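Trainee: Multiple structures are listed underneath, in structure tokens.
What follows draws every value from the coordinates through simple rules; no lab data is involved. No experiment lies behind these values; they were computed from the predicted model shown. Cβ atoms are built from the backbone, for glycine too; each structure is taken alone.
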Structure 1
Amino acid sequence: MFSLLTSLMLAQTPPPQEYVRPQEVRSLPGSLDEVPVFNSNSPEKIGGEGILLSTFPPEGMAEPTAHLNFGFAGRFDVFAHHVYGAVDPEDLTSMYVGVLVHNPGDVPIEIDVIEGASYLSQPDAPFISLPPLIETPEGDMFAGPGSRAMGDVLRGRQRTDLPPTVQIAPGEDVMLLNAPIPVAELDPPLNGRSTMLRLRSDDTVYVASLAMYARRNEDGSERAPTAEEWRSLLESGNLSVPRDLAPTPLDATGEFRYGRVAGVAIGSRWQTTVADTEDLQFLNIPAPNQAISYPISSLVRGQLGTGQVQTAPMVERYPDTAYQAHGNYGIEYDLLLPLYNPTDTTQQVAIRLETPIKEDTLSQNGLRFFDPLPTQTFFRGAIELHYRDDDGRFRTRYFHLAQRRGQEGENLVQLAIAPQNRRPVRVRLLYPPDATPPQVLTIYTLSE
């Protein structure tokens with residue numbers, strides 16, 4: 001009866017229909033910075049113990065090819081996003097994820113923990129259904145661990161057990177993360193963890209993320225692996241299996257697979273002024289009932305007619321993982337929009353984040369959307385806006401967005417801009433894992 005009823009309901013649901021919004025799409029000014037990112041996202045689904053990503057030197061390791069030999073110094077980020085599902089339904093032991101950092105030098109090293117967060121899908125941040133746009137001043141609305149972790153870092157929070165400064169003695173290791181992915185009492189026994197750390201080291205360190213089953217106390221209860229056990233796995237282990245499907249070369253034709261990321265990407269933040277030109281440093285608003293959009297996280301085969309790939313390049317990677325950091329997970333977009341009204345009348349201008357249908361070159365004169373919408377959620381994450389409202393008060397507002405594929409955005413803010421007047425708006429977001437790029441930031445002038 002249930003399957004018959006479900007079939008009838010699906011048969012009555014109209015299929016998504018495309019429509020086009022004629023408009024201009026411009027490449028986003030600026031570029032990523034040079035901050036390296038330890039990006040651990042492959043294999044996304046952990047199948048057993050092993051090395052997820054290691055930038056240690058290969059010398060002395062049992063499997064040299066598992067170690068990429070890249071040292072981090074100064075500002076760097078650690079991003080890790082993994083899922084674990086019990087391989088044997090009779091064995092529901094938790095899988096631990098560890099992030100180990102090593103000081104190879106002969107003097108102590110300090111690592112400043114600037115911001116950080118790590119959350120489980122269950123119970124910390126389940127994938128609940130949320131409205132497309134909801135204001136969340138305290139950050140207590142989220143959908144998924146990536147959404148919650150990025151929202152915390154966006155707000156400048158440090159939500160880990162780490163102290164503000166971590167000391168590493170010469171030749172020693174510390175654990176920046178030693179956290180479980182529990183699956184017991186879950187149906188199905190599947191869970192995930194997203195971690196984001198912004199760090200600063202005063203000298204070179206090596207970093208590794210690893211997966212290990214929980215160890216057992218004498219009474220049978222689970223315990224976290226020790227630093228020594230993690231180090232032993234690093235030295236004697238191999239890459240975690242099963243591996244994700246290998247990516248398609250970027251210049252290939254035909255079917256295309258982006259692949260999952262495991263390596264060192266370059267670029268943590270895209271900070272820019274979104275202006276008509278570098279010289280003018282202001283952005284003329286579009287004509288009434290018109291829009292201008294700028295891609296967010298544009299990528300190979302998803303440039304929306306701009307010819308711009310924003311994806312962070314990989315300087316170190318495993319051969320079976322992504323050629324670029326497709327998705328820009330964890331990357332901050334910090335965009336200043338110096339909106340200017342060149343007309344002789346006050347104009348109502350709205351700012352939106354949207355998820356148009358992905359295209360490389362625009363097949364029509366604008367962006368394509370769906371109505372009704374399909375079921376796939378393509379964006380779950382927080383966004384921050386700074387601006388002066390129409391009463392002249394400075395506002396900082398936070399929203400959580402949940403958008404499906406091909407969904408037009410709702411107004412994040414609507415401003416009345418007087419003739420020949422400028423109204424700057426600052427927009428910030430950390431691109432969340434579990435999102436599917438690209439999105440666009442849209443400036444829309446309402447009808448007169």
Structure 2
Amino acid sequence: MKRLRGKDLLKLGFEEGPAVGLAMEVVKKHYKYSSREEILEALRALSAEPEAYTGDKVWSKVAEKLMPDTSSERKVTPLIPNPIDYRVYGSEHIEAGAREQMDTAMRLPVARAGALMPDAHYGYGLPIGGVLATENAIIPYGVGMDIGCRMCLSVYDMPAELLDRDTAKLKKALGDHTRFGFDAFDRPMDDPIFSRPEFKEIKKVKELKGKARAQIGSSGSGNHFVEFGWVEINEPDEHLGLPAGRYLAVLSHSGSRGMGANIAQHYTKIAREQCLLPKEAQHLAWLGLDAEEGQEYWLAMNLAGDYASACHHHIHQRLGKFLGEKPLSVVENHHNFAWKEQIKDKEYIVHRKGATPAGKNVLGIIPGSMTAPAFIVKGKGKVDAINSASHGAGRQMSRRKAKNTFTRSELKKHLAKAGVELLGGGLDESPFVYKDIHQVMRHQEDLVNVLGTFQPKIVRMAE
């Protein structure tokens with residue numbers, strides 16, 4: 001059983017009880033030839049979304065045990081009859097499932113405004129690309145599992161030609177100075193974040209401090225990456241502070257690692273126990289910001305976001321040291337987070353689950369895929385979009401379908417044609433599974449100004 005123990009499941013969000021034993025039996029029977037990492041990933045997904053497995057031949061019995069007990073006599077909070085009107089960008093390219101999820105979110109009694117970005121696709125709770133403003137309520141699954149998932153770009157006063165001249169050295173640097181998935185540095189760097197009072201004052205966060213220390217400076221699996229590439233600035237902008245030209249750059253995408261995922265699971269469970277909603281809306285259960293649990297989650301979420309930022313800074317510090325340069329400019333932004341923001345002179349909690357903040361003159365990064373460009377943008381502050389833009393190109397194919405549709409040979413040919421070197425990565429993250437980023441950007445010309453582009457050339461992802 002790959003040395004899997006009950007405590008491993010408890011760390012993933014399982015509670016002591018029959019679900020643990022049942023899960024261990026399933027693993028023993030059906031996962032004989034799977035790696036420990038694959039098993040843990042399957043269990044993590046099951047714990048996060050047991051409803052999705054109620055009809056699964058392998059996991060249904062475990063899923064039933066993980067479902068929250070709704071036998072209480074407390075009444076289910078009804079949704080309002082019709083969704084509040086909201087703006088949809090690039091609607092012709094957004095699947096029906098994502099629209100249905102957003103419609104459900106806009107029927108919550110605490111919902112006040114919303115928008116759907118052009119990269120939107122089906123998710124859990126809020127769709128990916130969904131923006132939701134609520135009044136005095138925070139929805140843990142409106143933020144998502146990877147709290148503070150974000151982008152970070154460092155631009156260096158170095159010629160882009162180094163990407164071709166020193167390819168081997170740069171590839172080795174990515175291998176030496178980045179870690180992904182379950183891998184971590186033997187000696188992670190320290191960080192001031194570990195002095196934050198939340199690590200002492202919030203019980204759940206205190207439990208996660210050791211994990212956070214071990215994983216700092218590393219990146220997640222899936223679509224997370226660290227890349228060398230070149231940045232092209234066509235017209236100078238005072239907010240970016242870069243002259244026109246082409247520069248060597250580093251771009252990273254990752255979040256708050258295991259700490260954020262555990263915080264999300266813990267407070268989602270509390271929200272669902274306290275806020276009973278109809279089945280289609282159960283993952284949109286909220287915590288009141290005037291309640292202790294809501295305040296706890298708010299503090300823990302902000303800590304996780306700052307931790308995600310620290311992880312990126314460690315990555316860029318290591319690679320900057322290798323390059324022997326300090327960056328001319330750094331652009332970074334969250335795209336899985338919640339903020340207190342003013343909308344028409346009233347404060348709301350704005351959830352952006354896979355959406356980039358695009359307030360007036362706010363800088364951000366919108367990536368494409370491992371062969372498509374990322375865009376450096378400046379927000380226009382459009383109220384209809386809740387001061388937001390897309391967080392990337394957006395998936396148009398599930399991971400499972402991608403693995404069954406494409407081959408490694410096809411991916412290698414595509415990478416060679418694009419002149420991109422790939423370290424790690426899988427078919428589930430191949431460029432074919434994403435929407436056309438140029439099309440996505442055309443649908444949000446009213447939301448952002450494009451200041452420059454980043455073209456990936458050497459891409460590092462999880463194995």
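Trainee: With FRET efficiency 1/(1 + (r/R0)^6) of positions 200 and 216 (r between Cβ atoms, R0 = 41 Å, to 0.05) derived from the coordinates and found to be 1.00, which of 1, 2 does the value describe?
Mentor: Details: 1: 0.65; 2: 1.00.
Only one of 1, 2 returns 1.00 for FRET efficiency 1/(1 + (r/R0)^6) of positions 200 and 216 (r between Cβ atoms, R0 = 41 Å, to 0.05), namely 2.
Trainee: Consider the structures 1, 2: one of them gives 13.8 for mean count of other Cβ atoms within 10 Å over residues 16-23 as calculated from the coordinates. Say which.
Mentor: 1
Trainee: Could you figure out which one of 1, 2 the value 3.3 for distance in nm of label points 7 Å out along Cα→Cβ at positions 32 and 408 was computed from?
Mentor: The structure behind it is 1.
Trainee: Given a value of 20 for relative contact order in percent (Cα under 8 Å, 6 or more apart), calculated from one of 1, 2, which structure does it belong to?
Mentor: Values: 1: 24; 2: 20.
Here the read-out was taken from 2.
Trainee: If you don't mind, there's one more thing I want to ask. Which structure, out of 1, 2, was helix-only ellipticity at 222 nm (-39500 (n - 2.57) for each DSSP H run of 4 or more, over all residues; to 500) derived from, given a value of -10000?
Mentor: Only one of 1, 2 returns -10000 for helix-only ellipticity at 222 nm (-39500 (n - 2.57) for each DSSP H run of 4 or more, over all residues; to 500), namely 2.
Trainee: 0.20 is what came out when FRET efficiency 1/(1 + (r/R0)^6) of positions 240 and 432 (r between Cβ atoms, R0 = 25 Å, to 0.05) was calculated for one structure; which of 1, 2 is it?
Mentor: 2
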